[in-house]
Structure 1
Amino acid sequence: MTSPPGENEQNLGRRLWKLFVSIAVLTWVTVVAGYGGWLVLTASAKLGGPDPKTADGDLLRVRLLAWPDRNRDVMRTDGRAELPLKP
């Protein structure tokens, strides 16, 4: 069976409209979820409980920030330096 004249153009227009709406909705959801998650994590960090500390009494977040530099120093010696196993 053949379709009546103009029906294919209506289907194309309808499909393009659905495509546009789906892209717009997914973009909005992605932005809201992304920034919403960032806001929740930021608020929980600011309002959260005490900072965890290491056995030495140092703040864990300070130790973790120094971790990449310590590993980089080991890699510069081709692995001959002592590997820092714990942050």
Structure 2
Amino acid sequence: MALPKNLNKLKTFSSWPANYRFAYAMDIVGIFVCLGFFLFGNQPAEGRVLLGLGFIVCLALGYLMPGWALNDEEEKAKRAWRK
């Protein structure tokens, strides 16, 4: 499984804007919540299907989000230039 190609533009997780870091952290929480309820919850079949879909979506987002993340320093410089 290859990482997104534009991942190399990011230095570290701390270089992401705060809202991206929060969204990524909530994605990780979503993975564990969906997995926990799927394995240990007492849901009917349709509940398990929805939890499985939520788990798959969270995994996909966790894989794709680093490629979408912006560099906070670059974004601040662009906003300052526009003003």
Structure 3
Amino acid sequence: MRGLSSDNVLAIADEVCAAHGVVVRDFAALAAVSGVSTASFHGVRVFGSASAMASKVSEMIRLLEPLSGKNETFAAVIQRVLLDINK
């Protein structure tokens, strides 16, 4: 199962920001989102499926609101990317 690096999350955030006229307001939240997508303990991933991981990452974006707006859009884009890279 593949997650996203902090740099990947930032790149996607930058695209959403450019498209919608918003800005990143919390870079630590972007790092946290990345961490959720790659979380494991002793080498064991915390999610049983890519779908569960993508759903939780999307939920975390909506809760943390790392962008100044359009966080729902950002959450949907990240979720789609995670599902696509894990096909």
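The numbers here are math on the coordinates, done by the rules we state, and not lab data. Quick caveat, the model's predicted, so the values are computed rather than measured. Cβ atoms are built from the backbone, for glycine too; each structure is taken alone.
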TODO: Compare distance in nm of label points 7 Å out along Cα→Cβ at positions 27 and 59 across structures 1, 2, 3 and report the one with the greatest value.
DONE: 1
Open item on the list: Suppose Rg and Dmax of the Cα atoms in Å works out to 16.6, 54; of 1, 2, 3, which structure was it derived from?
Closed with: 2
Open item on the list: With relative contact order in percent (Cα under 8 Å, 6 or more apart) as the yardstick, tell me which of 1, 2, 3 scores highest.
Closed with: 2
